[in-house]
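Student: Structures incoming, each one as structure tokens.
No lab work stands behind these numbers, since they all come straight from the coordinates. This is a predicted model, so every value here is computed, not measured. Cβ atoms are built from the backbone, for glycine too; each structure is taken alone.
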Structure 1
Amino acid sequence: MTTFTWQRAVIKVGSTLIAPDGAQCSGRYLLSLARFITASREQGKEVILVSSGSVAAGRGKIKVHHRPSIAEKQAMAAIGQTQMMANWSRFFDFPCAQLLLTYDDLHNRTRYVNIKNTLRELLNHQALPIVNENDTVAINELKVGDNDNLAAYTALIAQADTLIICSDVDGLFDQNPQQNPEANLIQAVEKIDESIFALAGGAGSAVGTGGMLTKLQAAQKCTQSGIQTVIVNGQKGEVFDALLDGQLQGTLFKPVASRENSRGQWLKHTLKSSGKIIIDAGAKTAILSKGASLLPSGMLEVSGSFNPGEAVQIAYQDHVLAKGLTLYSSTDLEQIKGKRSSEIESVLGYSYGEAVVHRDDMVLV
């Protein structure tokens, strides 16, 4: 087995585990995973779930004897989503929070930042975020399409260090284990290239939309951004017992870049700055020496025109110290600069948080 450590993980659970008979939610395979989540949280780790199963859970309530139309599938999802959330909630004595996302949400800058902030606050308040695609409204052109890749996007947004994909297979094999009993499990993959993709077969589930191909696509997205990814068999309780002991029974896809370096390079070199914030000496010390967020009390001047979620430079006098994503627009910042964080809501009528630029969204330059 491979030694395995992590601190913040996105765990993806497929339809075959949520609704193994394809018609309703079941706890058959979820109890071991629920125990793992609870024990991990007790160890101080953070977990976000990406859960399939809403369409499968609602299929039994929309009786059709033909291939369901898009509208019928969306009706199934609308019914099944509540059942899926109730099914998860019964395993835990802490709050479960529902986030329904679409492709457009993930690629719109403002919504992306809002999703990230919501996830951060849910984790801060000890809730379990449960993410799914919003199948009730998404059309094919605006769908992520499978929850393997949705889980990868979620891991990127949440700045997770790990993506755990729970499947009904033990991991990635060098051959199809259903066709060749001599197939060998690949315990670790250094880099996902054409030879690895060549090992992926087609979709293997009657109720899910993903197969090994989408899992490799998700793993590639994450490993290229410094996030380790694993594929494990979610039907086996001993897999989660081993994970609690720091041992992996499955396939590990190793990150090809440092998570910090990957995000830092993206902020520093790829994202264009739309404005600049001049800060005072106290804010300079807090950012450089204490790893603090930028608060409105430390702001002196704002230049440029920008919206929430855009990149700004943070400067002391004539020297740029950092770059980050602002939670507030330039218009908002003109009104709250120099004020205490507790005054933001009374000045603006709303608050996106006490920080102007959160430390998680900032890189020193």
Structure 2
Amino acid sequence: MRTAYIIDALRSPTGRRGGKLSKIHPIDLGAHVLSGLVERTRIDPSLVEDVVFGCVDALGPQAGDIARTSWLAAGLPEHVPGTTVDRQCGSSQQALHFAAQAVLSGTNDLVVAGGVQHMTAIPIGMANTIATHLGFPTPFAGSRGWEKRYGKRPVDQFKSAEMIAEKWEISRQDMEQFALQSHKRAIHAIEQGYFENEIYGFENGLQVDETPRGDTTLEKMAKLPPLLEGGMLTAAASSQVCDGASAMLIASEKAVERYKLEPRAKIHHLSVRGANPIWMLTAPIPATQHALQKTGLTLDDIDLVEINEAFASVVLAWQKEFNVSSDKVNVNGGAIALGHPLGATGTRLMTTLLNELERRGGRYGLQTMCEGGGQANVTIIERV
């Protein structure tokens, strides 16, 4: 059987909305990590056969196939193509899947996967905002097929996060404790230098994530108003809007041997599953069940887990469902502290997972995340 290897992975620091990355063009943000990946791997960039990037709301400066435009803006060879994918929050995790599948099928030997999102320049949901002005209040309004199956109920991520909290009996205090832990873990990781090997910094001085809040407290969180009237969820227990990019090089065994590359991990499993789109954010649970069934592994075999902190309730429900200790889940914090640059988060999580597996000497790492439309990718990597 063919094997897909991760040769290297890196990411930008996460920049707060309006922060130090806000003046960098989205294409240049993507180009930054691509340049860094070529520099670190010392690969001849002319050998890369495709660039697959995730990006959501591909409008304005993010339009025009930002995988391709970022590669060109990095000054890299024109004959290398690029394609941009949108699986909502899981876009760059899906980019990794497409890259690995190309290698596993024998179609390609060297593929770059990654993603970019500039949420300062293009705010979340901007595509829907523009569509509203064109007479489309939601993506589903007027679809007879959709309304026959799901009615005219709004698809709302905040409502979904509330529904999850209620179903799994997660209190506001539980979510805020989790959020505080995310910030503390991220700050600890920064102070200990755990992210140094994965971050490719900027000449403007941004060398570390600027999103974690060292001054946050439970008392401050308790004063925040809920995002929905009568609800429990607040901004404190939600992922941060931010700017960022990430990239990784995927190679076949033939490429590893031919170009004398040194793999850091191999792809053990790739899958994606769907769930009810109204609930939207529950899919990591059946997706994880499916992945474990397919591989024959159990969560006892998994050394570390990265599950995107879109909202605290998503991760806490997953932990309750599988009875997994927080000691191996998002151990260096997650999107509540480190931000969620939508199209880049998938490979950002994988980059962090890879580095922490190496630091701890672990074998298997599992990554999953909730995605719009009620979907979730699962990737299991095995450290080499």
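Student: Starting from the value 20.7: which structure in 1, 2 was Kirkwood radius over Cα pairs in Å calculated from?
Tutor: Answer by label: 2.
Student: Next question, about the same structure. Thinking of 1, 2, which structure, once relative contact order in percent (Cα under 8 Å, 6 or more apart) is computed, gives back 15?
Tutor: Checking each candidate, the match is 1.
Student: So, one more: Assuming 10.6 is mean count of other Cβ atoms within 10 Å over residues 60-67 as calculated from a single structure, say which of 1, 2 it is.
Tutor: Matching structure: 1.
Student: Have a look at 1, 2 and say which one yields 3.2 for distance in nm of label points 7 Å out along Cα→Cβ at positions 68 and 132, as calculated.
Tutor: Values: 1: 1.0; 2: 3.2.
Label of the source structure: 2.
Student: Suppose you compute FRET efficiency 1/(1 + (r/R0)^6) of positions 212 and 348 (r between Cβ atoms, R0 = 30 Å, to 0.05) for every structure in 1, 2: which one lands on 0.05? Kindly include the intermediate steps, with their values, before the conclusion.
Tutor: Working: 1: 0.05; 2: 1.00.
That value comes from structure 1.
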